[in-house]
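J.: Structures for review follow.
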Structure 1
Amino acid sequence: MHYPPAHHQESNFENIIALMKLYPLATIITVKNETILSTHTPLVYQANKGLGRLIGHLDKYNPQIEHFRSSEKVELIFNGPQVYISPSVYGTTQLPTWNYFKAHLKGRIKIEDDQEKVKQSLINMTVFLEGENPSYTLESNNPRMAAALDYIVGFTIEIDSWEGKYKISQDKRKDDQLRAKKAMQIAAQKTEEAIELLYSLHQTKSKA
């Protein structure tokens, strides 16, 4: 493969799993009759004898559910940290660029119609997202979850292939790689300002 170049590709699938666990919000992309649909939803990785599977759920009124039922093939994108790298960052002469960590996966999706399994997947996802020191536990007898189950479609995605697109200045000198890393870390610290701005600018779409 000529693109992306080898030095911008991750070679270890365990590192892809780590990215998916750190940044579980995935973009699911499907195509049916030349119509492209995409949805953003968190997915939980589960190991098996192959590359593993991803487990998630969507609102039953999401039009992409029809794609899931008629075509099992999906593409997924997980987005890690990213940043613009100014040439001023480097100690050598370079051009402007953008660095990022991305994981692209392809797989086969299967709808889960068993409500008990869907309920358990919601509980498992909450445990995963709450982390090692949870502040909330989703109980199996939660009445709000019971009421919501009729409006939730669960699914699993068997991973067939993967590609790690890690563009982090690997083709630069070691000292420049470290400068680019520092630039990404500094950009991450500015996330709070971006959140404040986006909240202040947001305008909720009125109902039709």
Structure 2
Amino acid sequence: MANSTGGPYDSYTIFFQFDSMMESFKFYLEETGRLSLSRTDVVLVASIPEQRMYLYNGDEAVKTYVISTSKLQPSCKENSLGTPWGMHQVCEIIGKDEAEGTVFKGRKSIGFRYWEMPSEDQLANLITSRILRLRGLEQEVNLGGAVDTFARFVYIHGTNHEATLGSPASSGCIQVSNADAIQLAELVPVGSHLLILKN
């Protein structure tokens, strides 16, 4: 098993990570049953406490990604800037033909990569490389009214601040490395489930 950059783990880390991956998939199965949802072939489970996201294909644990969720408390409420929790689906993938590091505004490429931006712009958390847009699947939790993940524009996306991955640093989105954003856009079909665990 490898980390998101392909490097090896020591034996203790492999054991701990495998245990976390299996426990997370168990939560996903429980939630699909509770919500009367059919499982999707490809599944993501993101853990806010662990700052990790796990990719599954069928019953197989495929990969672990280091992520950054919100620097604020988890929240499903609009204008909270918190990362929402619960069951979601990937409803759109944006930027599959763009170069790594491409910056998006309003979900459209601006034609520059983040290192080509003015230095003051690079201080912000930019949306880069790929966007996996999310839609909540739990009414009154992350779907509808003032708790709608889609309306809040919460995504999985690349970041220009890869050094912060592994710690809460975003404004509500799930940030990943640019290489991982590109890979996820290839591996995760539209319609796939994402379960976000807040504890």
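Please treat every number below as a calculation from the coordinates, not as lab data. All figures in this text were calculated on a predicted structure; none of them were measured in a lab. Cβ atoms are built from the backbone, for glycine too; each structure is taken alone.
J.: Hey, percent of Cα pairs over 30 Å apart derived from one of 1, 2 reads 15; which structure?
T.: Numbers: 1: 36; 2: 15.
The read-out was computed on structure 2.
J.: Here's something else I'd like to know. Quick check on the output: -9500 is helix-only ellipticity at 222 nm (-39500 (n - 2.57) for each DSSP H run of 4 or more, over all residues; to 500), derived from one of 1, 2. Which one produced it? Don't jump to the answer; show the numbers that get you there.
T.: Details: 1: -9500; 2: -5500.
Value -9500 for helix-only ellipticity at 222 nm (-39500 (n - 2.57) for each DSSP H run of 4 or more, over all residues; to 500) corresponds to 1 out of 1, 2.
J.: Kindly point out which one of 1, 2 the value 1.00 was derived from, the read-out being FRET efficiency 1/(1 + (r/R0)^6) of positions 57 and 121 (r between Cβ atoms, R0 = 30 Å, to 0.05). The partial results should precede the final answer.
T.: Values: 1: 1.00; 2: 0.20.
Structure of origin is 1.
J.: Ok, one more. Figure out for me which of the structures 1, 2 the number 17.2 belongs to, where mean count of other Cβ atoms within 10 Å over residues 89-96 was derived from the coordinates.
T.: Going through each structure in turn, the value belongs to 2.
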